[in-house]
Structure P
Amino acid sequence: MLEATGNQSKPLVLVVEDEAPLVTMLRYNLERQGFRVEEAMDGEEALEKIAERKPDLVLLDWMLPGVSGLEICRQLRRRNSTRELPVIMITARTEEQDAVRGLNIGADDYITKPFSLDFLLARMRALLRRAGPVRAKSKLSFHDIEIDLVTHRVYRNGRLVQLGPTEFRLLEFLIQHPRRVFSREELLDSVWGPNIHVEPRTVDVHIRRLRKAINAPGELDLVRTVRAAGYALDIEPN
């Protein structure tokens, strides 16, 4: 995989780091080694970019403005689409208990600053080799909707559906639990995360956007509203 010459065959690495000089150094050296590189300067931007296009590996700083590296890792491990995404946590913390905490949250590896580029590359390549067979999966489907978790695309009746990052995560969660009704609070906890403070009514806004995107004229509305209970991905009875 690493030796491929086509641009889309090069592994995509998301560097989540708020130290601009370090980001510049990593981008320069990783691109010279045959990687494609995306950048995120904070946790929220990182989650948005991962939702839009899943990378092959994430280099994740522990200390970030807003959402911490630990919380990003925790959210990635809760989602089916990113549960196996390789994550290397990079941090200035050198205490052993910090490393244990990062690994217990779900990081695949833990590297302390300062580090040598050769050491980082060796750990990245080892993770990518292990993750290679896993990335070939997977697709989720319900009725005439299909989600491709590899290409991050949604199709209904064969047509491509354009979804925003939040609507994609919402549909992904609902399609994993078809016909089950979830309250707004449950959806907030599962899709947005337990430590993200958002008003419950925000769920209604994104449900409306999801409906508008996936339901073409004449098609069944597969997002069912259950009064005083919540929402489900279901087929309404006749």
Structure Q
Amino acid sequence: MGRARVLLVEDDAALAELVSWHLEREDFEVERTSDGDEAILLARETPPDLVLLDWMIEGASGLEVCRRLRRLPDTANVPIIMLTARGEEEDRVRGLETGADDYITKPFSPRELLARVGAVLRRVRPALAGERLAYADIEMDTASHRVRRGGAPIMLGPTEFRLLKHFLEHPGRVFSRERLLDSVWGRDSDIEPRTVDVHIRRLRKAINLTDAPDLIRTVRSAGYALDAEGSA
């Protein structure tokens, strides 16, 4: 598939240099900017395979960059990992709710960064295998990374896409947060179970169009299911 392209958005020059060096040593192609507005332009011109995005940058903030990339058709499906010195849970949840797929709290080791980047790319790339899934009025084409409901296109971030794909492969089955973490994020993930709730909310908001029934059923003390009958 060729070298993976990473857009690094970081205004700490020394850190940007260090991260770039480690990524390029692992055969990633790296494009760098310290400015949020320029990051949006670069991502629109040539959508990268992954964005490493600092929370506090010049120009548009990291959260604003994340929000705007999620709204653009060309970058809606690009994975975003946020780099942040903010370790508080509330800030991490804000980043995830804005559209980030993962976050790394500074200071971090290059080894941790490369592990997170590799894990995110492994999760995204298998979705290119070529497969059509459907349930009720939802259709998913994993080859083109497109989702429709009732014929209307739905914009999903990479994590919500994988979450919906998992539900479409097992309609009606109830999955606990821990089981979803294993299946969608991977067994080596250190993401907290509450993060699942954030992504479920984002998925629910995206697929439940005006006047359309809610297809995601919340089962108290058990988890979530894709269930048209339960939402009727």
For which of the structures P, Q does the calculation of distance in nm of label points 7 Å out along Cα→Cβ at positions 35 and 51 return 2.5? P
Just checking, which of P, Q has the largest value of distance in nm of label points 7 Å out along Cα→Cβ at positions 27 and 91? Q
Can you spot which of P, Q the value 1.2 was calculated from, given it is distance in nm of label points 7 Å out along Cα→Cβ at positions 19 and 115? P
Distance in nm of label points 7 Å out along Cα→Cβ at positions 107 and 123 was computed and gave 2.7; which structure, P, Q, did it come from? Q
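Just so you know, all these numbers are worked out from the coordinates, no wet-lab data involved. All values reported here derive from a predicted model rather than from experimental measurement. Cβ atoms are built from the backbone, for glycine too; each structure is taken alone.
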